[in-house]
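There are structures below to look over.
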Structure 1
Amino acid sequence: MAEDLKARVRDFWQANPCGAKFAKAEIGTREFFAELEAHRYATEWHIPEVIDFERWRGRDVLEVGCGLGTDAVSFARHGALYTGVDLTEASIALARKRFALEGLTAELRTADAENLPFPDAGFDLVYSHGVLHHTPDTQCAIDEVHRVLRPGGTAMVMLYHKNSFNYRVNIMTFRRLGVRLLKFDWGPAVVHRLTGEEEDRLRQLQKLYRQDRQQFLSSEEFLNQNTDGAGNPLARVYARGEAAAMFSRFTDVRTGVHFLNKRWIPLIGRLIPRSVERRLASSMGWHLWIIARK
């Protein structure tokens, strides 16, 4: 069953390369990648701060789940010896195109996070942002991160945060209330006007809701369908303690919370200044970062 689930995960991301929806330019063009980068670092401005790309100059870096390569090219621009893997051919093909457009070099290949195709102790940094909570055996993937790190190497992993505004309030409160409107034919149009959510995505959710209401409203399935797009077969959330326990083989395990997407906060979200956003995100942000040393 795990292999069937993984195949469905692969199929979903093959059809929906992560982040592609945030660019309007033709996919694969220089303009497309520029839009992706501008969006990512405007909304997730903490990423360069936490990673400190310059720190990895001349070091062997592996990214597990490189997606369309935004962080990948940032590592390479700063002189890292970059290797990226992704579960899908679609993302690897686009990442290769991006590196070619920038005249940068990298090793890029398709691979499974639970079975990395590298020998032991080959990397100074293993980085994975928003990926390992989508694989059936997250613990196995974390163990693989540990295996391929050199002694003294660093793991930087972002998992979705259970004790976040997005999970506790947005997904499990507001969205669970709002989804009841989807039983009506006019529901997607009304929810679109109220929230700004794409109407096509809401119609996909409506179809799933009508097919099996009980299954759709289960905590696990509701989380799946309300992270990363309708049809997503797997997503998980973790509290700080749960995440730290999964990294018990590492030493000096630290956790930090980032990213309060202000559009999820009704009415006043977009008015919140960055200084306040930073404070709120440090406790109730959606992105739980684990930084650990082998």
Structure 2
Amino acid sequence: MDVGFIGLGRMGAGMAGNLLRAGHRVTVYNRTPSKQEALVNKGADPAAQVGDACRGEAVITMVADDSAIESVVHGENGLIKRLSRDAIHICMATIGVSLSERLSALHAEAGQGYVAAPVFGRPDAAAAGMLFIVAAGKKDALDRCQPLFDAMGQQTFVMGDRPPMANLVKLSGNYLLASVIESLGEAMALIGKAGIDRRAYLNMLTSTLFNAPVYKTYGGLIADETFEPAGFAAPLGYKDICLALAAAEELRVPMPLASLLRDRLLSLLAQGGDGLDWSAVSQLAAKDAGLRDRLA
């Protein structure tokens, strides 16, 4: 399949690399051109501007936030103007539900397909082609995209025929992840202040009640205080919880715990945590307990 890929951060670079390995023709674009070089050396075609990545059957966007998506979609060189009719925009970024609704309408008006397919998984899973993909869109568009999903992920979950459904599921999942991180941080502060070894405690948890990848992955980061380099940066986590709350407000669903998580992540950012993994929010509990005087 001839596909463009826009956004070559720690997630996007691995995803685009897996498309190349699966035999797809990939044209890559990144705002910082140097990030294209490694993929071009592996056989990707370089794009000098966004429009150059829009000449194939589909284009994938994997950028940081809503404003970044807006910047590549609109304008004379954007996706709406440059994608051919019947080509598909596959948005794999974590964006707001309302923006996904607008994108769906804009692409339909232009005669283009639009699929939302955000992912669960950190950069190591992206590089290994082991992401979980949450997809929504028209069935014919999803069928056309499946070979791409198969190259990038271990399983695809279809949530419906309206793209915003996938975005809401993704935001709800990130809310649950943040809940786990906060509760693990509080629990480790509790046992840590009593002098109990955090690694031994984590091994007990993940061997009994909480034998799940999220507890193993984030529990390990928290126990070892490994917050750099950030697999998922704290500002992105804050953004996602805010987007989840915006969707909840629109649907009139109170989410008091999400409001707490937003404030905890904001506290992390206010104390200089912008460059840390979002799991560093766990250190607020340690600091509150008097176990440390500053963040890691």
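No value in this document is a laboratory result; all are computed from the given coordinates. Since this is a predicted model, take the numbers as computed values, not measurements. Cβ atoms are built from the backbone, for glycine too; each structure is taken alone.
Given a value of 20.6 for mean count of other Cβ atoms within 10 Å over residues 60-67, point me to the structure among 1, 2 it was derived from. So the calculation was done on 2.
Set 1, 2, criterion mean count of other Cβ atoms within 10 Å over residues 180-187: the highest-scoring structure is 2. Looking at distance in nm of label points 7 Å out along Cα→Cβ at positions 84 and 228, point out which structure of 1, 2 has the largest value. Greatest value across 1, 2: structure 2.
For the set 1, 2, ranking by relative contact order in percent (Cα under 8 Å, 6 or more apart) places 1 highest.
Name the one structure among 1, 2 that log10 I(q)/I(0) by the Debye sum over Cα atoms at q = 0.07, 0.12, 0.13, 0.14 Å⁻¹ of -0.28, -0.79, -0.90, -1.02 was derived from. Computed on structure 2. Using helix-only ellipticity at 222 nm (-39500 (n - 2.57) for each DSSP H run of 4 or more, over all residues; to 500) as the calculated read-out, with -16000 as its value, let me know the right label among 1, 2. It was calculated from structure 2.
If distance in nm of label points 7 Å out along Cα→Cβ at positions 4 and 188 computes to 2.8, which of 1, 2 did it come from? For distance in nm of label points 7 Å out along Cα→Cβ at positions 4 and 188, the value 2.8 is produced by structure 1.
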